[in-house]
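See the structures that follow.
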Structure 1
Amino acid sequence: MAKINQTVTLSKGKFLELQKIFFTNDDGKELQWEACQRVNQVNAVSIFAIKPKAKTIVLVRQFRAPVGKYCIECPAGLIEAGETAMESAGRELLEETGYTIGKVLECGVAAENSAGMTGELTTPIVALIDESVPRKAQRMDGTEHIELLEVPIGKLCNVLKKANANGDVVSGKLLAFSYGMRINLQ
């Protein structure tokens, strides 16, 4: 059975650290791997926020330095200490979009994003926005510049493909969701 033998920090910044991981694989062979981890092993939440009356999904577009492009994503963020994924989802949705969660349809399991690079886990939340509550102003920190997008659910896959063709990067989680929605709508 595979196991981690030792983890050594190669470099550490304010938010991330580069680690060398020494492990034994299933064949008993000792191997090494490099990975990037969040400082304090913080995990995240990603909110698939749907406006049921409008039949739209609320997305965000923002510049992401690691890919050097604007990214189309679900509202998302880090789960703060002492906070549940559900609490984080409500806080992050309000901060990034100004919308309030009305009903949670699904609180997923913490899932990997890029297991070959990081141990970060993200919990997906599928929620209906409370359309009876007026949208508030976005409350972003000083480093965030988030453009709000509201996309008809039936056109999501095509909108994402067009955004990609125009040079934006599309979140893999969101793209997979759009394919699932397309299959479900047929």
Structure 2
Amino acid sequence: MNAVSKNSYAVETAPATVKIERLLPGPAERVWSYLVDADKRMLWFSAGDTLRSDASATILFKHSNITDEPTPDRWKEMDKGGVKATVKVTEFDPPRVLSYTWPNGEHQSEVRFELFPEGDKVRLVLTHERLKDMDEQVGVSSGWHAHFDALADVLEGRKPQRFWANVLQLEKEYVERYGAGR
């Protein structure tokens, strides 16, 4: 994990809600492009459609686009052809706010990205609301954390390293942080 990662944990801000912040190289328009543009987003998160105002979009999770690290057995099937999900953009205010629904079977949560310029950097604040249960809270916290580590690498001109090792370690840490399994 990079040094930024240890200081950037997601926190539970309300029941079924987590928030994570990350200070990234700017400007805000550049970071925004990595949130919405499919070709840039696939380098750190997911491919699929470019996100647009008031539109549904397909996102494709294929983590081999992010890292050369071998995929752990638990996710191998997911990475073969990728996993598609449909999100619905609910707020689109470039380059400040992006929100969309997050599908998990019949359960829909909401993801909100906010960008705040700070000099030559940008504070990215993600809030993920209406999480189904503690397992989902641990999963999205460790997932967003690892993906934002990858985004920081990409914005610094580096290929993300140790993505899966990061996810696996972060899952353990978030179980402990949230007292999951109590």
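Computed from the coordinates by the stated procedures, all read-outs in this text should not be read as laboratory data. Please read these numbers as outputs of a predicted model, since none were measured by experiment. Cβ atoms are built from the backbone, for glycine too; each structure is taken alone.
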inquiry  = I have 1.4 for distance in nm of label points 7 Å out along Cα→Cβ at positions 72 and 160, calculated from one of the structures 1, 2. Which structure is it?
reply    = 2
ask   = Which structure, out of 1, 2, was FRET efficiency 1/(1 + (r/R0)^6) of positions 32 and 144 (r between Cβ atoms, R0 = 25 Å, to 0.05) calculated from, if the result is 0.90?
value = 2
Structure from which -0.36, -0.87, -1.01 was derived, log10 I(q)/I(0) by the Debye sum over Cα atoms at q = 0.10, 0.15, 0.16 Å⁻¹, options 1, 2 = 2
inquiry  = Can you rank 1, 2 by relative contact order in percent (Cα under 8 Å, 6 or more apart) and just name the one with the largest value?
reply    = 2
inquiry  = Of the structures labelled 1, 2, one was used to calculate helix-only ellipticity at 222 nm (-39500 (n - 2.57) for each DSSP H run of 4 or more, over all residues; to 500), giving -6000. Name it.
reply    = 1
task = Given a value of 22, 19, 16 for semi-axes √(5λ) of the Cα gyration tensor in Å, for residues 88-167 alone, point me to the structure among 1, 2 it was derived from.
result = 1
